[in-house]
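Each structure below appears as structure tokens.
Just so it is clear, none of the values below were taken in a lab; they were calculated from the coordinates. Keep in mind it's a predicted model, so treat the numbers as computed, not measured. Cβ atoms are built from the backbone, for glycine too; each structure is taken alone.
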Structure 1
Amino acid sequence: MFFLRAALVGAACVFCIARVQAVPVAAPSLRQAVQAVWESNPEVQASRAEWEAAQARVRAAGQPVYNPSLTLDAENADVDRRTAGVSLPLDLSGKRRARVSLAEAESRSREASLELLRRDIASRWLKGWSAAALATRQRELGEQRVTLMRRFDALAAERLAVGDISSPERDLAALALGEAQIQQASLVGNEATALSALQSVAGDAVKSAPALPLELPPASADIEPRPVDSQPVLLKAQADEASAQAAIDVARRARVPDPTISVTGGRVRTGAVTDQVIGLSVSVPLPVLNSGRAEVDAALAEAGAAAASVRSQRQVAQASLREAQSRYDALRAAGRAFRDGRAAAFDDRAILLEKLWRAGEISTSDYLVQLKQSLDTALSALALESQAWQAWFDYLASAGRLTDWLEGRTQDVSP
């Protein structure tokens, strides 16, 4: 009885393990895939390290500008002197506050650079992902073409044997098969190129990307663009302008000399007389040889350039948004028109053409011409869908919504 019970328990365990092992591993969601790309991408890692360094410089700028100095003096002559002194420059001009403001502005600039890079990396990966997915569909459609041409070649050989078609028509079928095989090699190469471009962005971070939806992306009206000044490009330009403005304050305060306070104490012995001495001195550097005016002028010029860059980036962002939206709307409309028309029914048309050819209602050349036209149209439709998806990602990036969409900070659309 014990052995029977043990056998039943063992069999149940084996069954459970087999069931667990049989469960397929689900592909990551689109957001998870992009998060993995961000975490493993060397460019993002370098930008994040620069931001962390900028944050450390903020803490460093908050430290006092000057350290005290200790001076020890000893003299053996007619007068024996033993003194010790401490001196400390005083930051009366607010240099530390100005440096903290500059460091904080540079930190915000680095943070904006990180967000902008994350957006660009996500856009590159998403566009590569859609291109690779549609290249795979094109390769599969090409395999279907090779299968059709191979079957057509075999049928042509059979019909030639019974005298239904002529020898030139039989050769035409063989040529069509050869052309399909050559074109298939090109499609396989295109898929390899697309996968290589995708791997150049993600590396091995994403083992299996999610499948590309069969439907086209939503309309651009479903996404409300962010205000131009809150988009990553403008945030970066504005942070650079704030950093340049803070550098002007740093340069101006650097021109103001800070006094140094020194306190000295000790003893002085002259013959048999020993006196205790204490002294206080104040020294102020004179900005005569270098007034620091050139540094202020340079900072002012850089601030002017940064302000002009903000205006330029605003114009570019507005134009880019209009262009991306118009291009996406046109491509999506063309894709929907193709799907709603008769040109999309490739499988049905291929079956009908073969039936007509078998029945002798169309010639071999007509069959090949129409089938080739149908295949070329189907491949062009996939290329159009690829362009529509990439234009969709460009529109999300131009609207300042790409990172929000991926991180789930907006419910306007769902991946």
Structure 2
Amino acid sequence: MIIILLFAFMFLLMTLGLPIALAIGLPAIGLIVSPGVFPDTVTLAALGQTVVQQLFSGVDSFDLLAVPLFMIAGSIMEVGGISRRLIDFCNSLVGWAPGGLAAAAIVASMIIAGISGSAAADTAAIGAVVIPAMIRQGYPAPFAAAVVAAGGSIGIIIPPSIPMVLFGFMTNISISQLFAGGMLVGVLLGLSFMVIAVFIAWRNGYGEREPFSMAKVVSTGRDAVWSMGAPVVVLGGILSGVVTVTEAAALAVFYALLVGTVINKELPWKELPALIVRSQISAGGILFIIAMAKIFGWLLAMQQSAQLLDTFVNSLSLPPVGLLLLIMALLLVVGCVMETTAALLLLVPVLAVLTPQMQVDPVQFGVLVVVNLAIGMLTPPVGICLFVSCSIANISLGKISKAVMPLVAVAMIDLLIAALWPPLTMWLPTLFYRS
């Protein structure tokens, strides 16, 4: 009964428009201090102390320092000239093909995904440059916005990834292994998005084609070499074991700052304080959700929710593959209606205990969860990548929602491949960490 009330109050507060952190935390706090939920021998003061302890422990982690640091790196990347140089280089390589600028946007998104760990930051960084350029070349605004949103969603799959940091923090699974597991899936998604975008552009005659010029490739490549070095430095440090994920996040900030201020000289020092404040407001919102979700999860644990779920799953008598696909479908639905961080924090502690029944490696499951929620960023009504692209392209959510559907469909096919073919997610973690 307590579990039903907890979720009922949470969804009611979400429906009323309360911020997601409060919608998660207030019902849990209210029920914790309500008479009859805990034995009468537990005093109100003791319950209040428990609430404070859970709030603090929810964010008391060295690993979580990576969240605000990656947010800063993404903000610097957005205004420091990194994204524009990458797009120019990618366009010089593929701009001769039908839909070349669309393909270039996705390639640039895949490269930038190796810096910030945030899909919203990647979408904004690429979209601010590419969407106006695509519209000038004759691409419809909804199509341009949809392509950029799809490319941005890869930002949480190709490492580093803030959702993977959160998953590893909640489940005590190696974040470095999660990062390695996301590499090939992210590349598969990027290639799939490119094929669909180029096919649609070719079929409809979208865009302009530029003659291939090796001189332009060399020129733009020289300008972009420092920008392309960021993922190499960050991911190379993590996968080689030279730095931890949090240290890599600090390294990403330093590298982006160096490129944006000293090499590209497009980020004035005087703008840096305001940029940091803006990025940390977003990071603070994520950490506040994490703290509130800790209380929510603690109350669920006290009500033995994991045991109840295990009993329910066993009663279904599904084969392992059937259970895995059922959970993937659930996550797809949740990703459509709930913000990514909130969905991750609420569902992972409960669903992660089912990995033995699904007969999947916890690392594979973590990657699949993140891919599910990345697809949710492309689906209304709460797809964050859609909102960012809409605001840049100045179009309605309805228009971009129709344009993004082919990209969502191919992403679901890629998700199914990742779920049914474990080597796609497990080959690199095994190669780097388990050999």
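Some points to look at:
- Computed 1.9 for distance in nm of label points 7 Å out along Cα→Cβ at positions 178 and 282 - originating structure among 1, 2: 2
- When semi-axes √(5λ) of the Cα gyration tensor in Å is computed for each of 1, 2, the one that comes out at 76, 31, 19 is 1.
- Origin of the value 1.00, where FRET efficiency 1/(1 + (r/R0)^6) of positions 74 and 242 (r between Cβ atoms, R0 = 41 Å, to 0.05) was derived from one of 1, 2: 2
- Comparison of 1, 2 by FRET efficiency 1/(1 + (r/R0)^6) of positions 162 and 226 (r between Cβ atoms, R0 = 35 Å, to 0.05) - largest value held by: 2
- Mean count of other Cβ atoms within 10 Å over residues 82-89 - highest-scoring structure of 1, 2: 2
- For 0.95 (FRET efficiency 1/(1 + (r/R0)^6) of positions 130 and 322 (r between Cβ atoms, R0 = 35 Å, to 0.05), calculated) the corresponding structure among 1, 2: 1
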